[in-house]
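Rule-based calculations on the coordinates, nothing more; no lab input. The structure presented is a predicted model; accordingly, all values stated were derived computationally and were not measured. Cβ atoms are built from the backbone, for glycine too; each structure is taken alone.
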Structure I
C-alpha cells in the first residue's frame, strides 16, 4: 500500500491538473504485470462455434477444473453435463435458436 500511495503522490506532483480518475495507483512494474496477464488474445477457428470449441476442450481434459465459485468447482465434464441438461430443459420448454425470450414463469 505504501508503494501505491507513493505512486499516487508522485503522479499528483508531476501533474497537479490531472483528474483524480486518471491518476495511477499501480507501480510501473504492476502496470506491466497487469498488461501481461491481460494479454490473452488468441486466434480461434473461424469455422467452429463456441459450444464446439468447448466440447473439444471437454474431450481433451474432462477432469480438469473448468470453473470455480466460492467453495464449489466443476470439471469440464461436469460443466458440460450441466450445460446439456439445461439445453434439454430449454428445448422441452419450446426454446429454439430463433426464440429471443420466453416466459420466465415456465423456467422456475
Structure II
C-alpha cells in the first residue's frame, strides 16, 4: 500500500470519528433538552446540524476521491464502503437529533 493511500485513509478515519463525536453530542443535547425542558439546548442542536451535514458531504467526497485516485482493493476497499455507509447513517442520526430537539423546544414552551 502506498504511503499516500495510508495517509488518506487515516485522515478519513479521524474525520469519521470526529463526525461521530458531533452526532453523539447532538443526541445527548437533544435528549437533555427533552428531559429537562431546556429550549436553549434544543437550539444548539438545531444550529449544529449544518456542521454535521457539511462534514458528511466532505467525508463522502474524500471517499470518492480515494476511490478514484488510489483504486483500493481488498481491506481498504471494504473500509471505504463501510465509511460511506456509516457516514450516511451518522448524518441521519444527526437529523433525528434535530427532530427530537424541535419537539423538545415545542414542549419546553408548554
Structure III
C-alpha cells in the first residue's frame, strides 16, 4: 500500500498507533482523506527506535516526493501492534482503511 513517509520536525503529543486522517496537499490545494500510522512499525522495522509517520491517502495516485502536506489527525483507531505474520498485518491494514473511510465519510 503506497504511503507518504512524512518527516517529523517534532514529536506530536499523540499515542503511537493508527489514525483516520485528513490530508492537505498544499501545492495542489487539494484535501483528501486517509489513514496514518504513527510509531515504530514493529512488524517490519526490527530494532528501530525511530518514530515514523506513514500516511496512505485514499483514492490518490501521484508523486508526493518533495511536496509539503498537512496531516490532521481526526480519530484514533487502534494502538500500535506487532504482528507475527505479514499477512496478519495486511489484513489489519485493510480493516484500518475500512474504519477510517467509515469515520471520515
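Miscellaneous remarks
- Looking at relative contact order in percent (Cα under 8 Å, 6 or more apart) for structures I, II, III, the greatest value goes to II.
- Given 6.9 for distance in nm of label points 7 Å out along Cα→Cβ at positions 16 and 96, calculated: source structure among I, II, III: I
- Here P(r) over Cα pairs in 5 Å bins from 0, in percent was derived from just one of the structures I, II, III, and that gives 2, 9, 10, 11, 11, 11, 9, 8, 9, 10, 7, 2, 0; the source is I.
- Identity of the structure behind -6000 (criterion: helix-only ellipticity at 222 nm (-39500 (n - 2.57) for each DSSP H run of 4 or more, over all residues; to 500), calculated), options I, II, III: III
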